[in-house]
Structure I
Amino acid sequence: MTDTDELLHEVDEAGIARITLNRPQARNALTFAMYERLHGLAEAIDADPAVRAVVIQGAGGRAFAAGTDIAQFRAFSTPEDALGYERFMDRVLGALERCAKPTIAAIAGACTGGGAAIAATCDLRIATRDARFGFPIARTLGNCLSVANLRRLSALVGAARVKEMIFTARLVEAEEARAIGLVSEVVEDAAALAERATALAHLVAGHAPLTLAATKEGLRRVRDEAPSEAGDDLILSCYTSADFREGMEAFLGKRPPRWTGR
């Protein structure tokens, strides 16, 4: 499977773009190449007047995306690797946010880590009843979210809820996600999700594009006050720690991590 095969893109005659995260054998965990392609697609879609709305989905029905492919973190050896990764992620997620076209995350199954971050950047989120959301990093990798990602999540569900989710490392089930505003709709299954995502995309595609774009950009400006670099010390405290290395090796070795706080 090539990098292109791992992230599929099509635009139908109505101007609805569909981006499919296509690594079902790995629950659609994203490689760095997939993130890079997602960034390029976001910019291309933004510049394409024929596109009126975007649906992002995962292949296979078991997961929207289970985060970043953890094996790629093994190459991290310097503080610059950690900061570079978070800058890279913010560039990808920022491109999705700045895309003037309305974006819809169609979420089935697991939506965790980087997958949940992608969903959080979308304008609308709908989910199946078996969807689960979260950032279980406190019990898996021992890394942290960037200030930019904490800001995105806090804008959706509030700082207290973000703390609770990360501190407990639990996954939020679909009905709770709807109750707290993490998703706007819950549907029965993958077939209903595909149908509703298409209907919703057609609905927003028929509305005034400048109104939608201005609302999207205005809300982004309201939210973004502190520079992303304000959290560099926090990123380095986690990504350069022995705990992060332990968490990564434990995850890949399918064993519980042994935290030391160092």
Structure II
Amino acid sequence: MDNFTLHRGQVPLLISLPHDGSFIPDEIAARMHPAARRSPDTDWHVGRLYEPLARALGASVLKPLMSRYVIDLNRPADGHLLYPGQRETGLIPTIGFDGEPLYLDGEAPDSSEVQRRMNDFWQPYHQALTHELARLCAEHGRAVLWEGHSIRSHVPMLFDGRLPDFNLGTAAGASCGAALQSRLQACLESQSRFSFAVNGRFQGGYITRHYGDLAAGVQAVQLELAQLNYMDEASFEYAAERAPAVQELIGRMLQVCLG
């Protein structure tokens, strides 16, 4: 079974969706609390939002099959914190975004299982990401890596109050050039339907920070969406009547990356 899918495009844009997967293997799910087996902290439907846009633009798309509960592909291999001083769920999460344990008592993975998951899931995804960026840079001399994410609009463990609708992160400007960040921010400022933040609570995870390398011709950007704008946060159902407006603004931002 392949643990990710990669569609190779023709333009210097790679869309990575590291939390799109929701599958949890039976041998892991059997040791988890029933509520965790649904993988509620998935970035639900981001593939459905992005893949039509990617096809229209000719962009590459990389996405996993596995849930972030199996291993979080947007965390560093050594497990160090992305936001020191704030609560996080980690490389191999043992709690969910609600702060509740994912595993039954005594069933959390040990160090040997963590290493197996690294070998089976984390390494292949990052190898594919590295190789695809190298291919795009070889063909075009540059590449933009777009990290597509989403999260519930209220997650008290992670942030106070309601999350803005669109949350743009560039590692405080370190992962992409000032000109690209400025154009993306202008795109957000040009509309009034959705609230937004730039380098607020979500400044970009490991992938954005690690792969954004201006000297090598790679600019990396993360967009974290508040899920209520395109889905029902309780049932996880896609809201076909709301999603097109979100999709349209994302599409404009992706065009900016290619422009």
Structure III
Amino acid sequence: MSDTAPLLVTRQGAVATLRFNRPAAMNALDLPTALALRDAAQAISQDPEVRAVLLQGSGRAFVAGGDLAALRADPVQGAQDLLGPLNETLLLLQGLNAPVIAQVHGAAAGAGLSLMLMCDFVLAAEGTKFNLAYINLGTSCDVGASWALPRLVGLRHALEIALLGETFSTDDALRLGLVNRVLPAAELDAAAQALATRLANGPTLAYGHMRRLMRGSFDHDLATQLQAEAQCFDACARTADLREGIEAFFAKRPPQFQGR
């Protein structure tokens, strides 16, 4: 893959890393980037050997939003072209068994913040700035922000973030539960790789069931959720990983999960 591609996709063991690669534009999402991201998500969704996904940004930022040049030329068509593949990507990533980690630095704004919100884990470098930003352009949000943000911070905080369009810090993001950890910039790469590797060595099918149970719980009453839990536990009970986990427990050793 060319180093000038808008998205760099690499594999290290069972970890797939997707690195946004438009540093001169602070990785703003244009149509080629959105299409490349969708294609990468499609490939990952068909590869059971991928057991963790890591999202990164090149240069000074994670993702500083959508590329406004196409919207400036034709707001309607530009938005339609971009949101189609981005929405496909979100559905593909949400359907994975593999957990998805965002490694965030510099800035996460607009669609970049929306994409971050949809990830399972977020590690952020100290000094990162966040802004949902849409309202400052006179538009509502996209890329799943209206779904993820109220679930993460509650409706009152979500409306404050969305309607005021103010920049907030890593301290605020950590306090609100938008990120899991804040680290010195020099430690971010190693911490993200360590987390991705840890997850890639875990019980991947159980991760998938757990991800879907947690996200679906907001839409279910208790009886429906209990039924969903029972169905997922039954599916996990048929896996080699659960048998390995039980044997490791009785043998007093760490389990060696295979994602099967």
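Computed from the coordinates by the stated procedures, all read-outs in this text should not be read as laboratory data. Because the structure is a prediction, the values reported are computed rather than measured. Cβ atoms are built from the backbone, for glycine too; each structure is taken alone.
Okay, here's what the table says:
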quantity: Entry that produces 1.6 once distance in nm of label points 7 Å out along Cα→Cβ at positions 62 and 214 is calculated, selected from I, II, III; calculated: III
quantity: Test item: Cα Rg over 2.2 N^0.38 Å, for residues 38-117 alone calculated as 1.24, pick one of I, II, III; calculated: I
quantity: Value 3.9, calculated as distance in nm of label points 7 Å out along Cα→Cβ at positions 166 and 198, assigned to which of I, II, III; calculated: I
